[in-house]
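Next come the structures, one after another.
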Structure I
Amino acid sequence: MKRSFKIAARYSEKNDLTITRRHCIQFLRAIPDNAAQLVFTSPPYNLGKVYEPRTTIDEYVSFQDDVIAECARIVRPGGSICWQVGTYVAERGDLFPLDILLYGLFAKQPSFRLRNRVIWYFEHGEHCRNRLSGRHECILWWSKGDDYLFNLDAIRVPQKYPGKRSYRGPNRGRPSGNPRGKNPGDVWSIPNVKGNHVEKTSHPCQFPIALAEYFVLALTNTHDLVVDPFLGSGTTAIASLRNCRRAAGSDINPEYIEIARGRVRSLERGHLPYRDRAKSIYVPLPNSPLTVPPEHFVEGNGGRAHHFSSARKTLRADSNLYVSSSR
């Protein structure tokens, strides 16, 4: 479906999307108090990536403190802040879980309450040699006040046992699960944007649209404002615009701003690559080159050559499934 968005670099509540190349603090200061229903972002992890200078951990925390204070100011009572972070690795290899490191910065903000610590689990990433490979990150969901918006029905998932019935009490014999689906819980398995993921851009640390979309649907209503001060490739804005919310974001890297703008233009034309959040995780077929050890695929070695040929035919026949790899 083709759509048209009102896009501007200067913030206005009339914009569908405010997107600008500015430092995050300058960007946030241009937004009025209590203007946003949700801030969803993934800040730099102080790892020295191309988009961030590496600083001391104290300097990093001080910077995050300033940003969080501005985000707390712009979120209205009943709104939320969701901070998606991983792990900072010091030069000696010491690990600093950023959700723990930053907890106190949120807790000191007036009226903010931690509602969930969501674990985002994925199966692909860099392989470590001296410790277990990291396969999860965290999202801290903070509400502003005790009376906050939470649309659980918007993010329910299918019941694991839809036919299960109560075995005692007044509801004995009746279905025990909510017919609209179950609460998804606080551990989410969502493929990260690596390799041949359909949403992949040149941004080195892109998160999937589905991750932001769950929070956009659960914590905002139609036409509410969603803000991302570290916009990157524009994923938060995409998740918001797809669901008829307004969005605002900034980044200091001009390349990433262009990537975000390009994705928004693709969304307007109805051609944005998107991995549906309801899509199941890819499982490779049995007896395929992904599931059989490579030594079994030695052509010219009797039956093994036939095995290899059959596997290739199977893979070609199901090429759509193969291309939609879980990454």
Structure II
Amino acid sequence: MKLINKYVIGTHVMFYEIEMYKEFIDGLVNMLTDVENKSNVYIDLCFNMSEELEKIDTEQITKNMLMTKFMAGVSRIEKLGYKVKTRVVEKNEFYFHSDYRRDLNYNYCKKVDYVMWGETDSFFPKEALLSLETLSQYTNQNNIHRYITCFADRKMWDDSWDDTVHPKYLDVKFVDDGDKQHLNLNQAKSPLPLETMNEINSEVDEFDIRMINYPKIDGSCLVISSDLIKYGVNIPPCMIYNDDHGISIMAQKLVGKDYKQFIVKNLLKVHARRHPKKRLYVLEENNPNSYDNKKNNKFNQFKELSDRNIQTLLTANEKKFYEYKDFKKMTEKK
């Protein structure tokens, strides 16, 4: 496959995701192997070992071991012929998912045609780049340049998400089955083998691409046209968490009734939010599936401040946004 457009695939990897990260690299290899002109795809990876929110349990794993596992993934992509740009956050600083994706969008929107958000608990479809090349032919012909694209998922929460659900999973009833969410293969929160995703997507003869005029973004395997970012749509700096919600709000505020989101309805992605290796090696925590109510108090306080910022962003009030320094002051008092 020879690409016309240029892409960046950027992914932020927390230290506790390192065992899941190997599978994410499997997914990248699955998607990238058949590309002929590899210089059209930038790979950007940030490995984060900051301990501002969670401490590393060094009795289970050392920082050197973590780095070795991260670089093993980098090496696999480089062996395919791609250049990989890496950044490692080693000191205790406030730099997380939202910061990384905001920077990714800003730094690459003048270098590429599409910014792609990777996520360690996710697989892009093997056919993702081919579908985006196909979509770009349509959008260029119709003078459409500011838009977001996503791929179909398994059953997600309530029916308001059904526009983004793969036809194979539309009739599934969503069940909030507590700590067994990772076992229900019909729902988006569980792992699904790469081979199963490939098998389902191999049935596609032509892409079923649909459009909606409102944001429905879950943050994994998201594709943003560079012109949308150049227009000003990005994760607002007030978002210290909730990057997908933040960019949804800004897209609606800035683009309004002209908002366009394309969904490749018959290409399945995998987003295993309750992957059994999602949150490992966190000191004094046993929460591999990453349930919020089992995370440490600092994380939950951090998320609470971000939720308050969302409410301020959504309303017309003049409340001041919370910043990292406010979080630090709050936790130091205790």
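All of the numbers you see were taken from the coordinates with simple rules; none came from a lab. All values derive from a computational prediction rather than experimental measurement. Cβ atoms are built from the backbone, for glycine too; each structure is taken alone.
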Structure (I, II) behind the derived value 1.2 of distance in nm of label points 7 Å out along Cα→Cβ at positions 41 and 249: I
Origin of the derived value 44 (percent of Cα pairs over 27 Å apart; candidates I, II): II
Identity of the structure behind -8500 (criterion: helix-only ellipticity at 222 nm (-39500 (n - 2.57) for each DSSP H run of 4 or more, over all residues; to 500), calculated), options I, II: I
FRET efficiency 1/(1 + (r/R0)^6) of positions 177 and 201 (r between Cβ atoms, R0 = 30 Å, to 0.05) from the coordinates reads 0.70; which among I, II: II
Of the structures I, II, the one that 22.2 was derived from, the read-out being mean count of other Cβ atoms within 10 Å over residues 33-40: I
Ranking I, II by relative contact order in percent (Cα under 8 Å, 6 or more apart), the structure that comes out highest: II
